[in-house]
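Read through the structures below before going on.
Any read-out appearing in this document is the output of simple, stated calculations on the displayed coordinates, not a laboratory observation. No experiment lies behind these values; they were computed from the predicted model shown. Cβ atoms are built from the backbone, for glycine too; each structure is taken alone.
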Structure P
Amino acid sequence: MRFAVITQIEHYKADRKYYSYTPYVKEMNLWFNHVDEVCIVAPFNPGIPTEIDSDYNLNEIEFKKVSAINLTSFFQVVRALMKLPGILITIYNAMSKADNIHLRCPGNMGLLGAFVQILFPRKRKTAKYAGNWDPKATQPWSYRLQKWILSNTTLTKNMQVLVYGDWPHQTENIRPFFTASYSEADKYDIPLRKYDLPLRFLFVGSLVSGKQPQYAIDLIEELILKGFPSELHFYGDGVLKKSLEENINNENLKGSLYFHGNQKPEDVQEAYQKSHFLILPSKSEGWPKVVAEAMWWGTIPIVTPISCVPYMLGESKRGVLISNDLKSDLDKLIPVLKNKDALKSMAMEASKWSRTYTLDRFNNEIEKLL
């Protein structure tokens, strides 16, 4: 079987191997276990891979380079229009030679792939929609357009669309799905935490406005002022890093903020095991892997109720849902922090739930799809 992947995720090349964002590569390696040939259409970066990138298991990959496009300014729109014909031809050629087509959505490449796949109604196809599928969510027009095309069974034939969450009134090709980071072999005992002070909080993700890292800092500052000595450890990088680091000079936060930058998965895993809580006050997610990973190790998530997150947390049975309003969030969080027995129970429930979604199970589900 020849498998064509259309993705927005940037790729690198080193030592004759292709590299990309580790969670994505880890998942795609499972898909590749069930196919004979792979063609990837994606943007290419001539630089070197970073700490958060890994290489594919396959040695032989046909890689089709395309230009990354952006539609956030007039200049970028003009540039994208100039590049568009070449990108569409590359996608079409890859799909025409494939036995099975796989789209990674949402994203500009996913949108273009959604249009081109209409021309191949008889070919077997899958689309992994890694964003928020909630029909009521406020999203960019390009995301809404992708969702409309993928769920329109008149335009989109012979495709299974994998989404996070089980949403009402969906077309027959929409399939609730999940993702995973760990295998059955990773089911070590979770650390038994005493929840003594200082409390250790963790933020894992890009330091960008959509993830709201500043709100995490504000929440920790308020907890400290209310008598809960705390630490907040950031794992990740982004455009907000410099402005966030200025908080270190805040008298209330001295000795409480730590910025570790991008780290390897094993280092992040160690951080989960050492931490009491994960904070993710994000504006938009699909199935946030960092939440599921934290829960695996008994790290209690404190997150916003977006996409399928309330389902992941069992409506606050396995974590704390916040609203990004400091007063109401503190009113909800402080009683939880005072009840150590409840925290221990919440951590166990979080780990028990997360460990039902393993890479082994994920691999079996992919085999069924293909």
Structure Q
Amino acid sequence: MLMEGKPNTRRDRVLIGLVFAVHGTVTGTFASRLPWTALHVHATVGSLGLVLITPTVGALAAMPATGSVVHRLGPRGAMRVLLALWTAALALPGLMPNVGLLAVALACYGASAGAADVVMNGYAVRIEERAGKSIMSGLHGMWSVGGIVGGLFGALCAGAGISALPEFLVTSLILTVIALCATSLLPVEAAKEGQIRPPRFALPAKAVLGIGIVGFCAVFAEGSGSDWSAVYLTGVAHASAAVGAYCVTGFAATMALGRLLGDAVVRRFGPVATVRVGGAIAAAGAVLVVLARQPAVGIAGFAALGLGIATVVPLAFAAAGRRGGDTESSVAGIATITYTSGLLAGPSIGALGTAVSLSFAFGVVAVLGCAMALGAGALRPRT
């Protein structure tokens, strides 16, 4: 793809950062009002657990087809459409009257989320190439900031006794307008001569599997920390419920900070060294979690885990997008692997915790941190 007109890299970086923040805000908004949604549709704990699988299923079904959509609409056109569908989909959960329809709505919600995720990361890879320096970590940091903002706003609305439905509708409208304005200001890309149409449904290619394995380890560690940190601290490290809840927010904030500062580290040391050191930090953090029998040690461990994995997924997307061929298909391959990892992380830690112990389960996370460090060479730029 070639940019039409004279590019303004600084402006484009700000605009694509806003796109990432919008995407994250949708996620944070929905997550913060999940208790209201469950109560609204009269979901049991068991039925809610099953329903919450459907967004990932929807994303996994949609992402491999994203390259074909981009070929038809162009990167900017596809991003405008898919991001608007994602922000509009925020309104769906609040409109569903029962668990069955909520599952259908969340499958659509997840499909639009995954497809928008692929196309915005693909577009960001092109901006990074024009900038000539790492920007992907900071963009994913903006996604994390958006998630925190959405979550805080949802908490404020819940505290004020505001129903999630009007919050979802108003937030969806505002974010859709922001998304359309931001994407309309980004440059249009013209297709390269002789560019081959990608397959309608493309699974991960062999060229990106090594990168995908590194991303899989990082997302598994991320899902383990976000899903189980509060449970671990209260059940193993003897923390109060409040301290456990704060640890979840702290874990997310640590990851956001690591991503926002990560580009400077990548520019200084390169992606391979950054991921190697990050994997070592993540492994050390997981070991601290395993050893934790007091809240302070556990909190320090989860903070190190979040910091260590912060830059890995952004760098995996960037490395895949530079591998040649169709950018969106390569990014979709990594996204498919990482979404699968996110789907498996929570249940796997729970199963290991039940069969052996939660300490053993986070020992497995420490091994995955070592695997990230050892596999970092897959992210080395090809000359």
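Quick check on the output: 15.2 is mean count of other Cβ atoms within 10 Å over residues 14-21, derived from one of P, Q. Which one produced it?
Computing mean count of other Cβ atoms within 10 Å over residues 14-21 on every structure in P, Q gives 15.2 only for P.
When distance in nm of label points 7 Å out along Cα→Cβ at positions 142 and 326 is calculated, the result is 3.5; to which of the structures P, Q does this value belong?
Traced to structure P.
Assign the value 18.8, calculated as mean projected area of the Cα convex hull in nm², to the correct structure from P, Q. Intermediate results must be reported in sequence, preceding the final value.
On the way: P: 18.8; Q: 17.8.
Checking each candidate, the match is P.
Have a look at P, Q and say which one yields -11000 for helix-only ellipticity at 222 nm (-39500 (n - 2.57) for each DSSP H run of 4 or more, over all residues; to 500), as calculated.
Of the structures listed, the value fits P.
With distance in nm of label points 7 Å out along Cα→Cβ at positions 270 and 310 computed per structure, which member of P, Q shows the largest figure?
For this comparison of distance in nm of label points 7 Å out along Cα→Cβ at positions 270 and 310, the top structure is P.
Figure out for me which of the structures P, Q the number 5.5 belongs to, where distance in nm of label points 7 Å out along Cα→Cβ at positions 78 and 238 was derived from the coordinates. Kindly include the intermediate steps, with their values, before the conclusion.
Values: P: 3.1; Q: 5.5.
Corresponding structure: Q.
If relative contact order in percent (Cα under 8 Å, 6 or more apart) comes out at 25 when worked out from the coordinates, which of P, Q was used?
Q
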